[in-house]
Structure 1
Amino acid sequence: MAKRKIIKIDEKKCNGCGVCIPNCPEGALQVIDGKARLVSDLFCDGLGACIGHCPRGAIKVVEREAHPYDERRVMENIVKQGRNVILAHLKHLKAHDEVGCLNEAVDFLKEKGVDIPLDGVPDASNKGCSSGCPGSKEADFTGRPAGVPEGKGKPSELRQWPVQLQLVSPTASFFRGRDVVLAADCTAYALGGFHDVLLRGKSLAIACPKLDEGKEVYVEKLRSMFDDAKINTLTVVMMQVPCCQGLLQLALQAAGQAKHNVPIKAVIVGIEGDVQSEEWVSA
């Protein structure tokens, strides 16, 4: 998780009137046990469209550790609610200049064959849905030549941003139809030739199966990479320590839920920096 803006509801002030609910373009709010509740961090973009509609001033925007906003999950939710709700959401994104999220929403509608007029939607190529966190704005520089100043070391094989699995969109342009490396955080530090040996020509997501929270989010994101981005292959890179094996289990769990079959390779890196084994575990 990363710090970002997200709404907070003061339960003492909230009387459960529900006025905020139709004024949340993402469908992130519900009345539960007589109080308005945030259903999931994934649905809240932190822009606070609901705030001005609360008659008791019970809603405010705060900054806290939260799971990243997920535009595709939002679209899956609101597309069932009909044309007016979809249009309201697109208008909301456009009004707040959330070009990356708007582009992701439009791509989702096209994929699902939803007939919605898209006149006036700005071009958002290579711009991702960041939900207000500058550090998680997507960048796809696949075709950019690698280079470093003279005498400053070897060029990087990284061709995207972000890389942390909590922050990436599983349907980002740099994942679609690509070979992907899912690496445990420590592997790049242990294996000196990580870029040359494992990363060249591939997209990247990193995670720690022991310390990261929200493993269910990881499984869903990987499933979406399989089914929606239709990645070509997944290489799971782990340290030899037992806790690291959880990363492979998350990938296999996602593969078991996915409809699209993706070959998975497991790579084990030793604590002394050697590649101990490589094998295809799913095909």
Structure 2
Amino acid sequence: MLMSVAEGIISGIMIGGVYSLVALGIVVVFKSTRVITFTQGGLLLMGAITGWALLGPAGLPVGLGVVLTLAACAFLGMCLDRFTLRPIIGQPILASIMVTIALAWLFDSVGTLIIGGGLRPYPPLLPHGTYKWGRVYISQSLLLQFIIAVLLFIAFTLFYKYGRLGLAMRGTAEDHTVVQSLGIKVTNIFSYSWVIAALSGGVSGILLASTLGATVGLSGIGMKALVVVLIGGMESIPGVILMGPIIGILENLSIQFLDPLVGGGLGEVVPYAVMLIVLLVKPYGLFGLKRIERI
């Protein structure tokens, strides 16, 4: 029993690391543009399908296929900003949110058109064995996914704190008027934010599809990432990093121990129930910033 709990917790942390990586894109876009994006799951799906197409049917080498997939994701993120969101700058924020919802539905439809409603086997990218630590068995693919997610978070943190563009993005997140007075073009920062969101979705899509296969259902991970963001705080990158593994643990243990008692499905409900409870108590999330406006 204790070994099962330990395995569930460790696996949950590793799965949650990928949730946090997906959620990073949502936070970066919100911090820069104030738009809550529902497109992240669709970007994840497009990354997974593009990787499948290049590494599978096209038969490209793994390294080249992954690089081209990420380049395509970055280009897609830039196009989303330039052709769908930038034209409605200045409109009510609800208009931007509705556009991201429409894009999410569009990506799901395009995914169904390309790969159908079934499961497409993914080219082998990650090992599928297990590590044995004492009496605990850990999936090699989950461990490698978690390590990649951690390395990417470290790289992003360094970029955001010390890189020139990262500092510009931080300034934009604080005050658009101030950074414009310093000669920084805010619309360019919006584009870079969407590129980062698309890259985080694309990397996550490749990682998840390499384990689960390419399927349209992968876009649902975007909603779990949104749960992570809402609980952790819309503007809090540390909150996202922390809450991803916690949601992964809750989901994993619920599937492992509670689903058999109710016939299944409870593992999908628990993250949303936790989100509702947290938001009723702290509407800005556990680590979110409460904004006070003078009237």
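Computing Kirkwood radius over Cα pairs in Å for each of 1, 2, which one ends up highest?
Of structures 1, 2, the maximum of Kirkwood radius over Cα pairs in Å occurs in 1.
For FRET efficiency 1/(1 + (r/R0)^6) of positions 7 and 263 (r between Cβ atoms, R0 = 30 Å, to 0.05), which of the structures 1, 2 scores highest?
2
Looking at structures 1, 2, which one was FRET efficiency 1/(1 + (r/R0)^6) of positions 39 and 231 (r between Cβ atoms, R0 = 25 Å, to 0.05) calculated from, given that it came out as 0.80?
2
Identify which of structures 1, 2 gives the largest calculated value of distance in nm of label points 7 Å out along Cα→Cβ at positions 191 and 271.
2
Match the computed value 13 of relative contact order in percent (Cα under 8 Å, 6 or more apart) to one of the structures 1, 2, and report its label.
The value was obtained from structure 1.
Out of 1, 2, which one gives -23500 for helix-only ellipticity at 222 nm (-39500 (n - 2.57) for each DSSP H run of 4 or more, over all residues; to 500) as computed from the coordinates?
So the calculation was done on 2.
1, 2: which one has distance in nm of label points 7 Å out along Cα→Cβ at positions 95 and 167, as calculated, at 3.5?
2
Taking volume of the Cα convex hull per residue in Å³, for residues 55-110 alone from the coordinates of each of 1, 2, which one would give 83?
2
Throughout, read-outs are computed from the coordinates displayed, never taken from laboratory work. Bear in mind that the values here come from a model prediction, so they are computed numbers and not experimental data. Cβ atoms are built from the backbone, for glycine too; each structure is taken alone.
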